[in-house]
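What follows draws every value from the coordinates through simple rules; no lab data is involved. Predicted model, so just to flag it, every value in this text is computed and none were measured.
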Structure I
């Protein structure tokens, strides 16, 4: 018997933003007031995003705000997080993306200092190796549409974009996929940083079929299960 998919409602979307924010805190990947997580309202140019002025573990569903890709506040009692400048342009350029997770976690930020992709030293890096863009135009906090556009264009058709001296954005066709990808990216980034500290050369690049196998096994087949583990753990 086929399992029925849960109904998507306004409340469920707001709750999922909160669940993802709280899961990031549980994993020790939060960065005070600086992270931003959002979910698109399916089939629209609107998305729910955490507000400015509250850390992830303080958030309740009522705090989450709805804005559109032009930045208009549609619903909610707070100002959207300034990181929405970036989310807006990613959603504008990529109709397939349904969720974005960004936090300044320790090792994704460390790799961003290098201005390079996370290398495939293990299956974690292999799972995301051909799926990363890099943005090199660091100017401090993003507060303009132009820079949001530039980061979205650097993402291109990938799932991740690494913004130099800033951190990593994980995108996905669901919040479950984007959250798990952020966790995978942090683990892979830690391996990358450790390899560089050990003086290892660049990682060997596996054939595409093995990279794809890693992506399926590490990311695609795990995000549903890991969503439950992360939000309930």
Structure II
């Protein structure tokens, strides 16, 4: 391989690496969110971190959502269960010196973002909650419990729409033709959604698809949208 070819390959690989590791810095924008937790952690090669569903979302009406790598589940909490979480949020809010970033030990991962708009809580936590000092145990325990949250009401969640994340970059293996009902150029520009029925047969969440358009190659990911959410 010539040096110019090596340079082009290196640039393409760097672009893919950036795409796969990028995590959106913006807050989760779902109307009526009471509490949410988004997590950034190492993913399998080729996955798109920006398309990860949130790990946990509680809405003001008691609806609750949990997310994995690609799929989500939905349920509903009882009023006393919501109140218990609100008590724990109050404990976190009153922690002395609670800032926008908290480190549990020296490990940079996992990275979790805990948000509770009504309580004015928006904190990024890095490291293992098990490594948290005693003074931060209310925060560490809440993050740990939300990471492993389970509820008997949870059922598979079928979103009404997906946000389309598209970038020009190669992925190993074959590729498919573009068939989503928005122009590919518009999808690359950002801010586009597709209805669930139009996404049938496409991978969702952080698992991407490779698309061929002539000689060009694109990485496409479909992030599930929560009720009322806009990309």
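When Cα extents along the principal axes in Å is computed across structures I, II, the figure 59, 41, 26 traces back to II. Using the calculated result -7000 for helix-only ellipticity at 222 nm (-39500 (n - 2.57) for each DSSP H run of 4 or more, over all residues; to 500), pick out the matching structure from I, II. Label of the originating structure: II.
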